[in-house]
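What follows are several structures.
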Structure I
Amino acid sequence: MASNRHLSRIIALQSLFESAFCDFNLEAKRTQAEKSKKIKETVERNVTEFASGEQNKDFALSIAKGVIDNESRIDEIIKPAAPEWPIEQIALVDLTILRMSVYELLFAKEEVPPKVAINEAVELAKAFGGPRSSKFVNGVLGTIYRASDKYNPADDKKPPEKKEDEKAKK
C-alpha cells in the first residue's frame, strides 16, 4: 500500500509539474475550472501510462486536484516559511513538491501523519530536484508544520538512547 501511495505521489507531482509548466508558457492564464478539468485528464493519462490501478488514480487525483483548488492559499503559507525565496524564484519542481506536501499536511481530508508527508516530500526532492532541493524542502516544510495547529512538540523529541547502545559505543 505504501509503495502505491509513493507511486501516486510521483504521478501527482508529474501531473502538477506539467500543469504548472504549461501555465507558465501560456500567455492567457487558464481559469480554475479549466485547470481542474485539465489536471484530471493529465492524472488519468499518467496513471494509464505509468501505474494502472484505480487506487493510484484516486490518490494521485485527490492530491493534484487539492493542490489546484488550494494553490493560492498554499502559496500564502509557503511565502513566510521561505522569506529568502519568492515563489517566482523557487525551482518549479521544488515548488510543486512543497505545494503537494503543504496540501497533505494542512488541507487533505484524509489524515496523513506529518512525518510521512514531510519524508515523502524529501524523497521526491531527492529523486526529482536539484542537489540541495531535499534540504530546502525539509526546512520549509518543518517551518510550516511547526507553525501549524497540527504541530505536536513531542514530535521533535528524539527517543532516549538505550543503555545497551552506550555500552556498544565504548
Structure II
Amino acid sequence: MNFLYRGAQTCAVLAGVLLTVITLMTCVSLIGRNTTGWTLVGDFELSGSAAGAAIALFMPWCQLKRGNIMVDFFTAKASAATQARLDRFGALLLALAMGLMTWRTGVGALSAWRNQSGSMMLGFPEWVVYAFMVPALGLTAAIALVQALRGFGGFEQESAA
C-alpha cells in the first residue's frame, strides 16, 4: 500500500511541476507579446498538452484522498454501513472506468508513436502526453480497486506515518 501512496504523491508533484512550467511559459509569452512583440510560438499547444497530462497526474492523489465529487443526496439518510458499501461500489466502478481509460490511452499512445503524430504548429509528439497519462490512470485504477476491496482506511494511516 505504501508504494501506491508514494506513487500518488510522486504523480501529484509532477503535476504541480507541469502546472508551474505552464504558468511560467504563459507569463513569459504574455510579457513578451505585450512589451516587445516577441512570443513563444505554439505556447497554447504546449499548455494544452501539459494541462491534459497534469489532470491525469493529479487523479491518483485525488482518489487516494477521496477528493472526487460524490453525490450523496439520495444516500444522506442511509446507514453508515450502507454508505460504506455504496462508496466501495463507487470505487469499484471508478477502478473499472480508469482501467478502461488506461487501456485506451495506452492504445492511443502506441498509435501516436507509430504514426509519429504531433501538434499542428510545433510538431510536438502526442505520444509524450499519453506516456505521462497512462501510468497515472493505471495508478488511479489500482488505488480505487484497493479501496473497493479493502475500504478507505489504509491510506490515511500510512499518510500519517
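When you work out percent of Cα pairs over 27 Å apart for each of the structures I, II, which one comes out largest?
Once percent of Cα pairs over 27 Å apart is tallied for I, II, the winner is II.
Further question: Given a value of -23500 for helix-only ellipticity at 222 nm (-39500 (n - 2.57) for each DSSP H run of 4 or more, over all residues; to 500), calculated from one of I, II, which structure does it belong to?
I
Further, regarding this structure: Using the calculated result 2.8 for distance in nm of label points 7 Å out along Cα→Cβ at positions 9 and 153, pick out the matching structure from I, II.
The value was obtained from structure I.
Let me ask you something else. Given that distance in nm of label points 7 Å out along Cα→Cβ at positions 73 and 113, derived from a single structure, equals 2.6, which label among I, II identifies that structure?
Source structure: I.
Work out which structure the value 20 belongs to, where relative contact order in percent (Cα under 8 Å, 6 or more apart) was derived from one of I, II.
The value was obtained from structure I.
Readers should treat all values here as calculations from the given coordinates under stated rules, not as data from a laboratory. If you're wondering where the values come from, they're calculated on a predicted model, not measured in any experiment. Cβ atoms are built from the backbone, for glycine too; each structure is taken alone.
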